[in-house]
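Following are the structures in question.
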Structure I
Amino acid sequence: MAVLGTSRSKVGSTFVDVLSAQAADHPDRILYTFLDDCGHQAAQVSVHDLHRRACAIAAALQRHRAAGERALLVYPPGLEFISGFLGCLYAGVVAVPAYPPRLNRPDPRLRAIVGDARCRFVLTSRGVLAHLRESTVAQIPEIGQAVWMATDEVDDAYAEEWRPVHSRGDDLAFLQFTSGSTA
């Protein structure tokens, strides 16, 4: 069985190649389990479901001709971050992870990341988007031109529209900004 254009016999050198092959070979295998602050299982996702979510998010990004661009990933801890990150990889988009800022408070760290990374997209969850967009654009006007996307609202049916991008194992996958504590 092939999953969204993958093949059991072809495993390449990128994370997308490996996850696609795993989705074809072991679709029901649990790939990630997210634990809450008390150590209890809060959510889990199979290889197939994560692959499908990543394909759907990638297809949504591809509708905006996003390959080669950068996307700011603003998620609370959880599986939605993983889906957004993998969606970026599947679309050939460089992910720039950042924690959501506190409501109605200036966030100089986020301002610096936005200024340095020049992201064309902001990916987040519906709950964060509802509170983040207006306050962040007010504090960081340059992010107002970005395409904002609540990835948990992306329809899984988009996965059928995903088209693999040509990428290599040494392509830039993400930009990680430190808190500055490491000097």
Structure II
Amino acid sequence: MGLQSTIFYVAISWFPAFLHEHGFSAAATGWLLTLYQAAALLAGLAVPAMIRRFKDQRALAFCTSSLAAVAVLGILMTPEQAILWMTLLGVASGPSLILVLSFMGLRARTQESAAALSLMAQGIGYLIAAAGPVAFGLVHDHTGGWTAGLLGVVAVAILQGICGFGAGRLVKV
């Protein structure tokens, strides 16, 4: 939960500044964020059917996280193709959020354990996520550039994939 939300919060708070610095107008960066959200929404619509189709969700969790890592690397390496990268990031982010929220119910044995799991995942997750944009900003200020921070986001996406691979197992808690 925290890793997925960290990527989202960094994307909506820092990617516009990055893109503006790489030649996009303020209006264009706003439209790119809208594209990101629309892609996330549309891609997320497929997740319930995919959850029902597969015995577990390890591959889905790992693939969405990997796609996020590729999208952030793309933004870093070829920002002029931001339409592609922001779309791919949205295609990764929407399903990731729906998966994370679904895991709470899918992995719980009882309603009480679902509530406890939800409380723990969201409480700790959003605490972690809230630190993401601050940490990104500190890295940006300390290094004077974008590379280290964006590579940090790639690392978060990779860690999300590893955690998603574990959370996607067909087990109950």
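Ranked on relative contact order in percent (Cα under 8 Å, 6 or more apart), which label among I, II comes first with the largest value?
Ranking I, II on relative contact order in percent (Cα under 8 Å, 6 or more apart), first place is II.
I have -29000 for helix-only ellipticity at 222 nm (-39500 (n - 2.57) for each DSSP H run of 4 or more, over all residues; to 500), calculated from one of the structures I, II. Which structure is it?
Of the options listed, only II reproduces it.
For distance in nm of label points 7 Å out along Cα→Cβ at positions 13 and 53, which of I, II scores largest?
Once distance in nm of label points 7 Å out along Cα→Cβ at positions 13 and 53 is worked out for each structure, II has the highest.
Name the one structure among I, II that distance in nm of label points 7 Å out along Cα→Cβ at positions 61 and 93 of 2.1 was derived from.
Working through the options, I get structure II.
Matching task: 25 is the computed value of percent of Cα pairs over 27 Å apart. Pick the structure from I, II. Provide the component values of the computation, followed by the final result.
Values: I: 28; II: 25.
Traced to structure II.
Have a look at I, II and say which one yields 2.3 for distance in nm of label points 7 Å out along Cα→Cβ at positions 77 and 101, as calculated.
I
State the single structure among I, II that was used to calculate FRET efficiency 1/(1 + (r/R0)^6) of positions 37 and 141 (r between Cβ atoms, R0 = 30 Å, to 0.05), giving 0.30.
I
For FRET efficiency 1/(1 + (r/R0)^6) of positions 109 and 133 (r between Cβ atoms, R0 = 35 Å, to 0.05), the calculated result is 1.00, so let me know which of I, II that is.
Comparing all candidates, it corresponds to I.
Distance in nm of label points 7 Å out along Cα→Cβ at positions 45 and 149 was computed and gave 1.4; which structure, I, II, did it come from?
I
When distance in nm of label points 7 Å out along Cα→Cβ at positions 69 and 117 is computed for each of I, II, which one produces 2.5?
Structure II accounts for this read-out.
Coordinate-derived values only; no laboratory data. The structure displayed is predicted, hence computed values, not measured ones. Cβ atoms are built from the backbone, for glycine too; each structure is taken alone.
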